[in-house]
1. For structures I, II, which has the highest computed value of volume of the Cα convex hull per residue in Å³, for residues 80-143 alone?
2. Comparing I, II, where is distance in nm of label points 7 Å out along Cα→Cβ at positions 32 and 152 highest?
3. In terms of FRET efficiency 1/(1 + (r/R0)^6) of positions 136 and 176 (r between Cβ atoms, R0 = 41 Å, to 0.05), which of structures I, II is highest?
4. When distance in nm of label points 7 Å out along Cα→Cβ at positions 112 and 168 is compared over structures I, II, which one is greatest?
5. From I, II, which structure was relative contact order in percent (Cα under 8 Å, 6 or more apart) = 24 calculated on?
6. One of I, II was used to compute helix-only ellipticity at 222 nm (-39500 (n - 2.57) for each DSSP H run of 4 or more, over all residues; to 500), and the result was -19000. Which label is that?
7. Consider the structures I, II: one of them gives 17.2 for Kirkwood radius over Cα pairs in Å as calculated from the coordinates. Say which.
8. Comparing I, II, where is Rg/Rh (Cα atoms, Kirkwood Rh), for residues 120-183 alone highest?
Structure I
Amino acid sequence: MKTAPAQQSRSFWLKQLHQWHWISAALSLVGMLLFAVTGFTLNHAGQIEGQPKVVDRKATLPADLLAQLARGPAEGKHPLPIRVETWLDRTVDADIARREGEWSQEEVYVALARPGGDAWISIDRATGAVEHEKTTRGAISLLNDLHKGRNAGKAWGWFIDVFAGACVVFAVTGLILLQFHARARPLTWPLVVGGLVIPLLLVILFVHL
């Protein structure tokens, strides 16, 4: 029989664990649903292929902006002049967002990779001819790329880090809660061990490493 201090200690830690467990669950709930669904779609990417949509736009830089581009660096990776970028964003919907372009004597090329698609823009430094191509592959491709953090930017990367931390708290507090309640639930540890052993056996037996 447990003493009163032991009961109080157990009650305190159970309360703390339950609180952190539900807080982390609330924070990670939507993210876990998203990552679970996109885990399925990624696993079946070959059967759930999107239909790419390609939009190609052309324009010509005004003379003053072309002159500004001509005064730019001869080669290397550099951002476009802000006035040129603003004009391109407005005219061909480029959404360059201060990404660096590859400068050469003949052209400036900016790769505009994004989740769920791809894009690029090319500017002829002699004539000012602009070509912008944007490819989108649909909502499932977008969600799959968000799952992987592909070309999603720093803010989304920070979200994934916070979400991963919340999942760790959720899992660890859940494991400790299992320890507290395991005596009344005999299947607790066989199920936990099964959750470890089953994927381990699948990797050993069926995954070619």
Structure II
Amino acid sequence: MLDYEKNIQNYKNLLIAGCDEAGRGPSAGPLYIAACIMPIDYQNEKINDSKKLSEKTREKLFDEIINNAISYSIIKISANEVDALNPKQASRLGMKMAIEALSIKPDLVITDFEKIDINITQINLIKGDEKSLNVAAASILAKVSRDRYMIELAKQYPQYDFENNKGYFTKKHAEAIAQHGICLEHRKSYKNIKPFIK
């Protein structure tokens, strides 16, 4: 069980939001950031860092989280914005936007080790998505949302195999870029994409 919240003083009287991102590493596609406030007495042993779960499990938990959350928000930052800001700053901006988009203002925000510009007490927790239920829930919302977007994007750009690589720079992805060039969804500031820019 991810029970970091239960170690926080007076936690039963606090609205605690978790915040996490998905898609900082890929060479194509947007960055997704989610914020999530789960009920303090909510328990689900399956919720964990989204990277440790199968796609099928994540999809099931996505609906479970949305149906049980007190409030949640999901933000998309485009590839162009990631290029303009840099991945770290884009993550921080997205987290700020995600917290501000919640329908209820939390008393405390836990992030996956990112300090964000908000006037709310925050804990920037190392491996937060492996310790905090709210951060793990947010990581699942962000990851599933991004994967769904990349699967849809594959229909527009079938040559890049986005439905399988989700924008990561695999061998097949690199070969497709070499043959077809880059598309609007590629991140031009990334080292592995720069050689293909004409």
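Bear in mind these aren't lab numbers, they're just calculated from the coordinates by the rules spelled out. Predicted, not measured: the structure shown is a model, and the values here were computed from it. Cβ atoms are built from the backbone, for glycine too; each structure is taken alone.
1. Values: I: 80; II: 95.
Comparing I, II, the top value of volume of the Cα convex hull per residue in Å³, for residues 80-143 alone belongs to II.
2. Across I, II, distance in nm of label points 7 Å out along Cα→Cβ at positions 32 and 152 peaks for I.
3. Numbers: I: 0.35; II: 0.80.
Of structures I, II, the maximum of FRET efficiency 1/(1 + (r/R0)^6) of positions 136 and 176 (r between Cβ atoms, R0 = 41 Å, to 0.05) occurs in II.
4. On the way: I: 3.7; II: 1.3.
The structure with the largest value is I.
5. Details: I: 24; II: 31.
Matching structure: I.
6. On the way: I: -19000; II: -11500.
Only one of I, II returns -19000 for helix-only ellipticity at 222 nm (-39500 (n - 2.57) for each DSSP H run of 4 or more, over all residues; to 500), namely I.
7. On the way: I: 22.0; II: 17.2.
Value 17.2 for Kirkwood radius over Cα pairs in Å corresponds to II out of I, II.
8. Values: I: 1.38; II: 1.18.
Between I, II, the highest calculated value is found for I.
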